[in-house]
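What follows is a set of structures to go through.
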Structure I
Amino acid sequence: MGAPARGGEARRLTSLADGVFDPLWLPDGTGLIVTSDIKWPAEQEIDRRNGDFPTDARIWTGLMWRHWDDWRAGKRQHLFTVGLADGATRDVTPVDHDVPTIATGGDGDVSVSPDGKEIAVAMHGDPTVADNTNVDVYIMGPDGSGMRALTTGRGADNTPRYSPDGKWLAYLSMERTGFEADRQRLMLVARSAGRTDGPPVEATKGWTLSVGSYTWCPDSKCIYAVVDERGRDNLYRVDLPSFRRSVAVGNGGVNTEVQVMQDGRGLVYLHQSNTQPNEIWLSAASSHITTTPPSTRSISAARRVWLRRRAGRLRLRWLLKPPGFDPPNDTRSSI
């Protein structure tokens, strides 16, 4: 649906059979980029078989007939452009692939360059996708023309993001082939007039931590990343071009969905822990904006416990006591 910013009735823009999701504005405001499932191919074996006695049974020879609880036989997801004036939709990725990828994807796998002349998307370009993790970042024109792979690694590359000044394209990359839980590295590619200036550079080189998601600073001189660190989600700042890394938010709990203020002087993010639900926090004032009603039961904060395993390795565990827990006097019960 679309509605005027000054108020008024909303109107329906699209009428695709399976709906749309993940809308992105085109920079000039004339339309959107959306993702939608479509029937693929248009003519299928079940169509020829469904005559007087229709059936839902399908014959499918591809391995990727299901992704988790989503049945994928006979459909693809593609990118569409949507005109704001008339709601006209156009499939700009009419290829035999899921665009963006549905497997080994990231936190938003489509990005539009600030000048609107280029789209970056994570796609699995191999003929078969069920037996490998070879997802790459592809770039193409806003009409789908000139699609080509920007990355060539055998691991999974996803989550492309253009810098606000359009001079960089960042993405996350897992290096090891076939391993879906590898460390996600933050990579940068210099872009100029639709060209790549030099090889990709890892902004997190030498780091043992994995980047879960990230966002650009408005001046394109830094990136804020959500990093899983010993059971906490902390926010790190990565400065460019030095790649200096520093903790921006490390107040415990889970800190996600970070957004940078337009003046670059503060962060807004979601913060939660085992004793409180998601709340909006503002780092500049070191305070939270939303409030929650007081709990009627006492909830203890989770405590980290390190257990020494074989060969001296440590394993992290969490100790969570019941609400209103009254520890016994027997000291042998302590951990």
Structure II
Amino acid sequence: MSQQDQLGVRALELLAEEHMVPLIRSLEAAARRPAELERCLDGISHATVSRRLRRLHDRGLVSRERQPGTPPRSCLPGVPHETRYGLTAAGRRLLEVADEAARWERAWCAEIERRGPAGTLAIKLSADSHMRKITLLLADGPLGSRDLDERTPGLCRSALRRRLRELVLAGLVERRRRGTVPLYELTIAARHLARVAMLAGRWEWQWSRPERPAPGNDLNDLLRMLAPVAHVPEPLAGICRLRVTGCAVDPEIYLAAGAGGILALASAPATPPAAVGHARPEAWCDALFLRDGPITMSGNLPLLAAVIGALSAVLTA
């Protein structure tokens, strides 16, 4: 899967551009002229403001209103024309992704680790394709260096080690040893960071409408990241099959509920699932973020509802 195919990466790359999040935030209260943005955003040049506004306007995230001026007369000075930019509905919803990134940093990062405007670190980590690939590989459990080498053919060994060090420093991965073999394991913070990518993916499905939508199996990967930190009532037990439809390949994820927790299975179980749910990617996102997505369900409905509710509780905590 290429980087551009990954869920939410287009939105995250846009937000990761320098000065982009502060510029969008400065338009939240009211429309502004470019000169006003330059004054309120310290250290940003006129050329940068113009490029960012042009990019946001081309993506439909800001509106542009031009007010014509008047030429000078013999006794009256002229009034220059004025252009104001304001956030569209899509732009305001994209700002929710930056807000979620900022919340993750407040919850999981020490103040000294935060760099730049709030949410910048979480956005850059979520937008980095290699970082995401490594964390997804660790979603089902710890792996050794050799296993990671074999599963990341696009990274040389030295680049992989550097990425792992960066993930350890960011608090997303823990390094421990089993005998002489170093093992890498995801932290709880890394699993919660999947919320940022899922929210960005939901924005893309709703507002971006790319020519080549992200495949549904990336949603499955992010659900595997979240499953171990979700909790269901202890009496409930059974396997649920979640299917993402409307994609080139309709992927399936199997979640086993029991003992108050949820485990994402690496493959289809030998026995039929107790409950099945299937829906398009955007409907799954609505169900998980809003608990209001049109999902077709069959089998043990209380079990499936509890699993979806547990995942939703993690995403909206």
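What follows draws every value from the coordinates through simple rules; no lab data is involved. It should be emphasised that the depicted structure is a prediction, and the values quoted were computed from it without experimental measurement. Cβ atoms are built from the backbone, for glycine too; each structure is taken alone.
To which of I, II does the computed value 20.0 (mean count of other Cβ atoms within 10 Å over residues 21-28) belong? Write out the running numbers ahead of the final one.
Numbers: I: 13.8; II: 20.0.
Derived from the structure labelled II.
To which of I, II does the computed value 4.1 (distance in nm of label points 7 Å out along Cα→Cβ at positions 189 and 245) belong? List each step's numbers first, then the result.
Values: I: 2.2; II: 4.1.
Computed on structure II.
Here percent of Cα pairs over 26 Å apart has been calculated and equals 60, so which of I, II was it run on?
Working: I: 60; II: 53.
The structure behind it is I.
Give the label, chosen from I, II, of the structure having the highest value of distance in nm of label points 7 Å out along Cα→Cβ at positions 61 and 277. Don't jump to the answer; show the numbers that get you there.
Working: I: 5.1; II: 3.0.
Across I, II, distance in nm of label points 7 Å out along Cα→Cβ at positions 61 and 277 peaks for I.
State the single structure among I, II that was used to calculate helix-only ellipticity at 222 nm (-39500 (n - 2.57) for each DSSP H run of 4 or more, over all residues; to 500), giving -500.
That value comes from structure I.
Supply the structure label, taken from I, II, corresponding to relative contact order in percent (Cα under 8 Å, 6 or more apart) with the calculated value 7. All intermediate terms of the calculation are to be shown ahead of the outcome.
Values: I: 7; II: 15.
For relative contact order in percent (Cα under 8 Å, 6 or more apart), the value 7 is produced by structure I.
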